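So, here's a batch of structures to check.
Since every read-out is calculated from the coordinates, none of them should be taken as a lab result. It should be emphasised that the depicted structure is a prediction, and the values quoted were computed from it without experimental measurement. Cβ atoms are built from the backbone, for glycine too; each structure is taken alone.
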Structure P
Amino acid sequence: MEKTIIRAERAPRAVGPYSTAVRANGFLFLSGQIPLDPASGASVGGSFGDQVRRVLDTIRNVLEDSGSGLGRVVKTTVFLRDMDRFAEFNGVYGEYFPEAPPARSCIEVSRLPRDAPIEIEVIALAD
């Protein structure tokens, strides 16, 4: 099995010793994304909905830069700092996956990098 490191142009640079995405055995494995501006790498403010959109836009960019897309996502894992925002999160998430959504886990956590309110990681088909 060959492993290829993905360096997406339209995503923030990794903030640690990890790859933004890895292609292996017909799949793309995306590292968790938090609401960061792709150009500056700075945390994005605004409403919680705006931050969710920033994360999902970054994920879409990484997938498209890798030759895939949101319609090829098979699994997402969502980390929320506040499960009381679950309904609001679902509303935005549904805009990005309106039909045949991927499998998903959603977990409340006490803290995320840069004190972000949300982080999402993705597995998608690469071919």
Structure Q
Amino acid sequence: MANKVKLMMEMPGMVMPQMEAEGVIIPAVAGDVTILSERAPSVFALDYGMVQLLDANLKPFAKYYISAGVADVAQGVVKLMIGQALKSDNISKEEAMAKADSDVFYQMIVDKLNNKTAKYC
């Protein structure tokens, strides 16, 4: 694949540094969508879930938990406008469980770590 996909994640009061990958998997409300560099412009409603950045073999090399929002895809750029994002390496199951009772974002993380699937939107 010649061109990479650029991922931008914007949250209220914060913009994460832009990242590049061969592809990006996003948790659209209708189901996960894989975005490659030549994708036609699209807009997706996002559910709570996991964004995965893909390497040249289309295997995940970085994962982020995100809250619901909107994805705008155009010209090789995937722009996510979301409420929260957290790199999967930055939280343990115990930390997520401690916050899960009062926050659906952390309940989704617990569910993902327990291999449960659910819709949050």
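Thinking of P, Q, which structure, once FRET efficiency 1/(1 + (r/R0)^6) of positions 4 and 108 (r between Cβ atoms, R0 = 25 Å, to 0.05) is computed, gives back 0.35? Computed on structure Q.
When distance in nm of label points 7 Å out along Cα→Cβ at positions 20 and 44 is calculated for each of structures P, Q, structure Q gives the greatest result.
As an exercise: distance in nm of label points 7 Å out along Cα→Cβ at positions 12 and 36, calculated from one structure in P, Q, equals 3.8. Which structure is it? Attributed to the structure labelled Q. Source structure of the calculated read-out (relative contact order in percent (Cα under 8 Å, 6 or more apart), 23) within P, Q: Q.
Could you tell me which structure in P, Q was used to calculate helix-only ellipticity at 222 nm (-39500 (n - 2.57) for each DSSP H run of 4 or more, over all residues; to 500) as -7500? Working through the options, I get structure P. Computing P(r) over Cα pairs in 10 Å bins from 0, in percent, for residues 28-67 alone across structures P, Q gives 30, 55, 14, 0 for structure P.
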